[in-house]
Structure I
Amino acid sequence: MKARQWLRHAFYLTARVHRAFPRSAMKAIAQAIHAAESRHDGEIRVALEGALDWPELWHGITPRARAIELFARLHVWDTAENNGVLIYLLLAERAVEIIADRGIASRVDPAQWQALCRSMEHGLREGRHLDAVLVGVAGVSALLGEHCASSPTRRRNELGDWPVVVKR
């Protein structure tokens, strides 16, 4: 682990997440998710985390591993059609991971998820936090629309639309 990385995480407090995503930004994300989910049967969840804790850093937890952990903890895997997708941002690293449940993951080429992550990371590097997340929600929604078409018997909203801020 590089000293630089440790310092990035040490000084990226949860308060910085709230500065990057004030209430108005959180509301815009929730509205985008709600609108997106009206067009298909998929479920989208956004998780924002400022930095990893020291034990996680010490053990070399990657953004991908953390996203998988949150995918389970936030019950994104627990949708009736196995069509939940988690968009995870680790802001200290400007890293984005997208984890899709088995009902949708098998239908989408992993390169498409990766391209969307890289596009979002570009927005984060430029300081366009909200735009990056909205691009992600739109991109995930487009993929869900292709592979998870809306049915007349659409289930209720199974996952909350409001983004989750993971506290340290």
Structure II
Amino acid sequence: MVDNPTMARSIVYPGTFDPVTRGHADLVARAARLFDRVIVAVAEHSGKQPYFPLARRVELARAALADIEGVEVRPFSGLLVDFVRACGARAILRGLRAVSDFEYEFQLASMNRQLAPEIETLFLTPAERYAFVSSSLVREVARLGGDVSAFVHPAVREALAVRRTPPSED
């Protein structure tokens, strides 16, 4: 597993987490049963225009994952494999919700393997009740006034509600 038996077995779960969902939390909980430490790496930039700023996404992820033992939430930028190495981890966790995710995830895993052959990518699937949940879908439902409480932690639901409420015209 690791060269140094005193070193914790760690895995890095990267993403924008914009916002973190119960599907993400499900994968983190599954990984926490397999690894001593799960580092949730909140990406600063991913080519996307984030709905929430990085600091807020980190804060919301920490709130949503606080009850899962062995979890750290950290912001990161730059190459993922460099971050994984800096954390002393040997594995990357990626989630697969549907077959349609596989091709893109396979490309990422292959590129990461070329950049860092010592780092493995592991795939987990969420519980079936979260298989259709994505951050973008949650944002859209919330933006349109729908109830997203089944899909996100209460702190995230509140942040989405506040974000969608237009400023008052005083």
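Name the one structure among I, II that helix-only ellipticity at 222 nm (-39500 (n - 2.57) for each DSSP H run of 4 or more, over all residues; to 500) of -12500 was derived from. Going label by label, the one that fits is II.
To test your reading of the models, identify which of I, II gives 20.0 for mean count of other Cβ atoms within 10 Å over residues 54-61 when calculated. Numbers along the way, then the final one.
On the way: I: 12.1; II: 20.0.
Among I, II, the structure yielding 20.0 for mean count of other Cβ atoms within 10 Å over residues 54-61 is II.
Suppose you compute semi-axes √(5λ) of the Cα gyration tensor in Å, for residues 62-109 alone for every structure in I, II: which one lands on 22, 17, 10?
Values: I: 20, 12, 7; II: 22, 17, 10.
Label of the originating structure: II.
From which structure (I, II) was relative contact order in percent (Cα under 8 Å, 6 or more apart) calculated, if the value obtained is 27? Answer by label: II.
Can you spot which of I, II the value 15.6 was calculated from, given it is mean count of other Cβ atoms within 10 Å over residues 14-21? Kindly include the intermediate steps, with their values, before the conclusion.
Working: I: 15.6; II: 23.5.
Label of the originating structure: I.
Determine which structure produced the value 1.00 for FRET efficiency 1/(1 + (r/R0)^6) of positions 86 and 134 (r between Cβ atoms, R0 = 30 Å, to 0.05), calculated from the coordinates; the candidates are I, II. Going label by label, the one that fits is I. Just checking, which of I, II has the largest value of Cα Rg over 2.2 N^0.38 Å? Structure II comes out on top.
No value in this document is a laboratory result; all are computed from the given coordinates. Note that the coordinates shown come from a computational prediction; the quantities given were computed from them, not determined experimentally. Cβ atoms are built from the backbone, for glycine too; each structure is taken alone.
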